[in-house]
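The structures come next, written out as structure tokens.
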Structure I
Amino acid sequence: MHSKRTLRRPALAASALLLLPALPALATPAQAAPQAPARAAACGSGAAIEQTMRGGGVWRMCWHTSSTAGLVLEDVSFQPKGEPEPIKVLSSAKLAQIHVPYDDASVEFNDVTEMQLGESAEPLRPKDCPGGVLKKIPGVDLDTGRTKQINGLCVTTQERGFAFHGNSGDIGEEPNRKDAEQGQDLVLYTVNSAGYYHYINQWNFSDDGTITPKAGATGNLSPSDYDASDDQGWPVGNGSKSRATSHHHNIFWRLDFAADGAGDATVEQFDTHRSGSGGPDRTPAYRTTRRQLTKEAAGNAGPAGYRWWRVVSAKGKNADGHRRSWELVHRNQAKYTARSFTKYDVYFTRYKRFEQYASDNARFGSHRADDVGKFVDGEELKHPIAWVNVGFHHIARDEDQTPMPVHWQGFSIAPRDVTAMSPLTPDRLRKPRYNGEPQFDYER
């Protein structure tokens, strides 16, 4: 929790916003499949990351830090195994707000902008970045208020559990074989403090082409916020005298898609509805409809995730002739509806240079619209920007002491038809007879 006293940090000098020196690629696993000659990201004065995954794909991107959003990623591309060129996914991606209103209406924070979250990077130790490398980013010495370089960005790889598990006999291979592999993620993260909270700003890049932005909240419960009423807090500690005040965390990410290297992608919305029933058991039937969003829009995923969106490349197709796209996989189980900019799970707006933060945007110029709810004003949806909102209602518990266990919020950007088959499909199964409806030997 924050203290109810307003907490502001000293402004960083302009030099603290510089882009950092080039980042060397992480070590390439010896067992990785051969790949096309590397195309280093053109990061200018920024820093480059390039990682060949165990499954053979290559992630490339640039990064720098800002005094507000902290870690900013640019020119993010993935080159699946067997693809001749990197496939561009994102032009830029960053945290766009952490909005924290208290249940007792006593205070409402905008941690990214008001608290200058990017200025409060916490130093990381080697044990905080297992198996990875630590990179220098600007941080603030809280004793002197001066800027200094700290080991604040971790770049590492992590296991993510099963990537797949199946039996090839199901698709007609003889003799059949069991196929099972563990997946791997490239992981980037910083830790930034706001009041008594420490936020883990993390991005996972999976070997199947999925991107998972996530934020973890940890730190300590605010020592000045144990005065809540019974219906606006929870007793923490001995007896029921001290009640920690409940509050929300509404976290936004801003995604500037560059599907196949262009900003002229389209956005499609899919809705699934029950359409009747059939069969001897009167099994419910469902239909899924698709429509292109031609105007700026906001929407909710709906019950049980029966609405979803994808960003579709205007020019790129996979080997099957299908348009490449990236799906937003999103669940917002604690939506805060009291503000216009938190009422919806996703907002799609036309790119404007001054629309950078989901709330408190006018802090950086009175001519700017103040929040993403006002950005959506009916304009034609060209060069779409996706704003993704994920909420969490924090009702404290005894186990939140101390330090507080991390609670995570996030979503995924999943490839949909980016490649004709999974980037992790074993080489022996990359044949026409296994792509689409299987061809069994007795049918040939």
Structure II
Amino acid sequence: MLVVSSASVATEVFKANDLAISNRPALAFIDETPYGRAGFFNAPYGKYWRFMKKLAMTQLLNTTQIERSRSIRREELVQLLCRLFDSAQRRELVDLGTEFVKFTNNSTCRMAMSAKVSGDSSEAEQIRALVKESMQLGSKIYLGEILGPLKRLTFWLYGKQTVDVCKRYDAILERLWKEHEESGKRENEDLMDILIKVYKDEKADFKMNRIHIKAFLQDLFIAGTSTSADVLQWTMSELINHPQMFKKLRDEIVSVVGTGTRLVEEMDVPNLPYLQAVVKETLRLYPPIGVTARECREDCKIKGYHVSQNTMLAINLYSIMRDPEVWDNPNEFRPERFLVSNNSKLLHDKNQNHENELTGRQSLIDYVPFGGGRRGCPGSILAYSTINQTIAAIVQCFDWKVGGGGDHDLEQPKVDMEVENSGFGLCKAQSLVCLPLVHFNPFAANSM
């Protein structure tokens, strides 16, 4: 196994050798799970993967579909804000980690398959519990995979539990599939509608089966729930710990939407460059997945060294985006490094262009929060849209007092920024628990 932890080596991997290193290493017991290798994110590079990537980019997660689902994201954001206003009125501490998971899970479930999100027994609640269990299992299995010779031990320890989780996902997905077929054509298609239509298309470039579709949706739930919620939590933690940045962001929002007029909207985000810089800087410091894995499809050369076919590469995205050869003060939270000046030059480190991961305009690949190359996450546009609007709304509406988990020896309590020692995700060791204080309530004149 090779470990990639610098921007210079990552550039050779994601540019010069992207096709040669475009496989994912298979879990030692993947063929013994219900969906096997049918999942999109871990599928081997080939006809099926290429078909699904094209489908994701042109239909499932493209800008048109994201625009169609904008109302869903706003409705779920309003529900989140209302829960926070209710807690503020009762002066109750809020576990923002839990609230963010509920918000992202509800949004994903509704966008993906119009799942019910209310009630403790709703599909969304069931899927949220399964996502949590999947992430815990995934971290343990991932560590076993890294240890190489002990791969089979992970199946002995966690195989039965992994199969059980997959079967519970399958039961929910089969039930929702049946509901979609019985309901017929709907005006606003969700992702399951699109997938079923492709599944029934005899002229499709690749003939999908039911397992392919269910495996894709399972991947989407895991990727769309926990990771986005983690980024939201890290972003708020950094802003609370940097009150001047918090104020700067709120002032920018007021300059665009006005004072006491309306809730910031998704359409406002392009006019909020500091907001975008804050989110990008958070993603640099705390990428959704700290380490991603690739496998060589063929022999290749990296930095002049021969790398044999089937060699596994552990690509440390966390280290790449903190590479001191590229980033000035790489461990500092400095959103300003992403701001563009009037003469269109980036105001930051080493004269590198970190604004766009893989546009071809830069010589070095050093900003890879969603991975890089052809196997980069196809849902990055949706993630940016969700995270930007959510952070903007929470900063616009609330001030925050740290409670539980903060350092109370200081006059101004700070959020504990310790990272949980897990397998591949970057989760906070302690959930962000705060008291919300209402700054602006856009719903005060309305009955919600």
- Note on the structure: Calculated from one of I, II, helix-only ellipticity at 222 nm (-39500 (n - 2.57) for each DSSP H run of 4 or more, over all residues; to 500) reads 0, and the structure in question is I
- Note on the structure: Candidates I, II; distance in nm of label points 7 Å out along Cα→Cβ at positions 124 and 372 computed = 2.5; producing structure is I
- Taking mean count of other Cβ atoms within 10 Å over residues 76-83 from the coordinates of each of I, II, which one would give 18.6? II
- With relative contact order in percent (Cα under 8 Å, 6 or more apart) derived from the coordinates and found to be 15, which of I, II does the value describe? I
- Query: Ranked by distance in nm of label points 7 Å out along Cα→Cβ at positions 108 and 188, which of I, II sits at the highest value?
  - Reply: I
- Note: Rg/Rh (Cα atoms, Kirkwood Rh) at 0.95, derived from one of structures I, II, originates from structure II
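No value in this document is a laboratory result; all are computed from the given coordinates. On a predicted model such as this, the values are computed, not experimentally measured, just so you know. Cβ atoms are built from the backbone, for glycine too; each structure is taken alone.
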